[in-house]
1. One of 1, 2 was used to compute helix-only ellipticity at 222 nm (-39500 (n - 2.57) for each DSSP H run of 4 or more, over all residues; to 500), and the answer was -4500. Which one was it?
2. Going by relative contact order in percent (Cα under 8 Å, 6 or more apart), which of structures 1, 2 comes out largest?
3. Supply the structure label, taken from 1, 2, corresponding to distance in nm of label points 7 Å out along Cα→Cβ at positions 20 and 148 with the calculated value 3.1.
4. If you rank structures 1, 2 by FRET efficiency 1/(1 + (r/R0)^6) of positions 132 and 156 (r between Cβ atoms, R0 = 25 Å, to 0.05), which sits at the top with the largest value?
5. Out of 1, 2, which structure matches 16.0, 49 when Rg and Dmax of the Cα atoms in Å is calculated?
6. For distance in nm of label points 7 Å out along Cα→Cβ at positions 100 and 164, the calculated result is 1.6, so let me know which of 1, 2 that is.
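Coordinate-derived values only; no laboratory data. Keep in mind that what you see is a predicted model, and the values were worked out from it rather than measured. Cβ atoms are built from the backbone, for glycine too; each structure is taken alone.
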Structure 1
Amino acid sequence: MTYTGDVTPGGPPAVRELDRLTVTKLSVGPMDNNAYLLRCHATGEQALIDAANEAPRLLELIGDGGLATVVTTHRHMDHWVALEEVVAKTGARALVHADDAEGLPIAAEALREGDTVAVGDCELEVIHLRGHTPGSIALLYRDPAGTPHLFTGDSLFPGGVGNTDQDPERFGQLIDDVEARLFDRLPDETWFYPGHGKDSTLGAERPAVPQWRARGW
């Protein structure tokens with residue numbers, strides 16, 4: 001089946017096979033959070049982006065292949081409800097940006113802008129996107145055989161940037177970072193995977209960025 005990224009809470013995962021990496025997207029309740037399991041083809045090593053909720057379903061998805069790493073995109077609780085249980089059951093390393101580390105229920109290793117996270121022979125680049133939270137991050141996989149793939153947490157969605165609670169300073173920081181660190185750096189074909197809801201591409205969203213800035217959210 002062609003990957004669309006359309007998933008629903010309680011529904012089946014969506015699986016995307018890249019040349020070197022498998023991306024499996026699962027929606028967990030009650031807030032329709034997306035969790036992403038990445039598996040390196042060469043080594044079988046797996047990493048999870050956002051152990052959001054429903055630990056039993058996430059552990060079933062992980063299966064017998066083990067889990068090396070859990071990366072939390074930001075400190076909001078709906079993105080880490082299952083983190084403690086998943087780490088306890090798998091022994092995975094927990095990673096989060098240093099500026100959001102205090103918001104997690106367990107100790108986690110600190111990430112910073114420009115760091116990389118290995119998934120077997122594949123690599124994710126950490127991009128710091130300030131505004132939704134102080135330590136929000138996106139994770140970039142540059143597929144050597146295809147287009148870039150970007151996991152944006154709650155910083156970028158189809159139709160706009162993440163919630164900044166109508167704070168002009170936070171919104172300005174987020175829209176600046178999203179524009180400079182994502183849209184100005186990456187091509188239109190970059191596929192992005194948000195923390196909730198449907199996927200999109202930077203090319204589909206790029207024409208609306210000036211409108212987002214003008215409206216202030």
Structure 2
Amino acid sequence: MPGRFFLTAPMTELAAAVAQDAEPIADEPPRSNIAPGEAIVVLTQAGLSRMRWGIIPVGRVNARGRPVMETIVNARSETVFDKSAYLGTGRAVVPMNGWYEWTGETRRKTPWRIMPKTGGFLFFAAITDRWQGPGGIAVDQVATLTCPPSGDVADIHHRMGVILAPQDIPLWLTGDEEHVMPLLRPWPDGQLTVSEATDLNWDAP
């Protein structure tokens with residue numbers, strides 16, 4: 001949706017794909033199992049950097065004024081501009097080479113790997129926030145956006161991440177709400193490959 005993803009390509013390739021300097025993330029190793037709570041590579045207006053995947057909603061409230069208690073890993077694109085819990089968030093892009101989903105019953109789940117049919121990167125729309133911790137600690141955080149699934153993934157999950165075309169990344173990062181809303185839609189059918197990930201040696205999240 002994603003709950004786990006992978007970024008295994010060299011950072012020089014990623015930097016070239018988004019026309020950015022690779023130096024801030026040059027030491028990022030190939031990672032095949034990236035989970036919420038970990039530091040991940042992101043792209044913002046300032047360039048490539050790292051943020052914690054999952055927004056700790058300290059001080060954020062819902063429409064009824066009640067505190068948001070659960071860490072926000074994925075946010076629904078349909079309400080991201082409406083819910084008070086997201087007020088004041090920034091925007092980012094989370095690059096990846098693909099992500100994982102699982103189907104089936106607990107302890108009998110089947111893992112699936114989703115990748116771009118032509119290889120390369122997928123760029124997920126995301127929102128950002130900064131957690132101010134004790135002693136002046138500041139942690140930049142990110143949550144990916146989700147939308148209804150494309151035909152490629154509908155059989156394995158009822159949601160998917162909002163994927164941006166490379167040429168739409170600047171608009172997502174800088175555009176106003178009216179102009180970015182059309183970007184928050186399922187990825188076109190036929191652009192992704194879904195295959196059983198029989199090589200995974202770790203359980204579903």
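1. Details: 1: -4500; 2: -2000.
Label of the originating structure: 1.
2. On the way: 1: 15; 2: 21.
For this comparison of relative contact order in percent (Cα under 8 Å, 6 or more apart), the top structure is 2.
3. On the way: 1: 1.6; 2: 3.1.
That value comes from structure 2.
4. Numbers: 1: 1.00; 2: 0.05.
Largest value of FRET efficiency 1/(1 + (r/R0)^6) of positions 132 and 156 (r between Cβ atoms, R0 = 25 Å, to 0.05): 1.
5. Details: 1: 16.0, 49; 2: 16.7, 50.
Structure of origin is 1.
6. On the way: 1: 1.6; 2: 2.6.
Comparing all candidates, it corresponds to 1.
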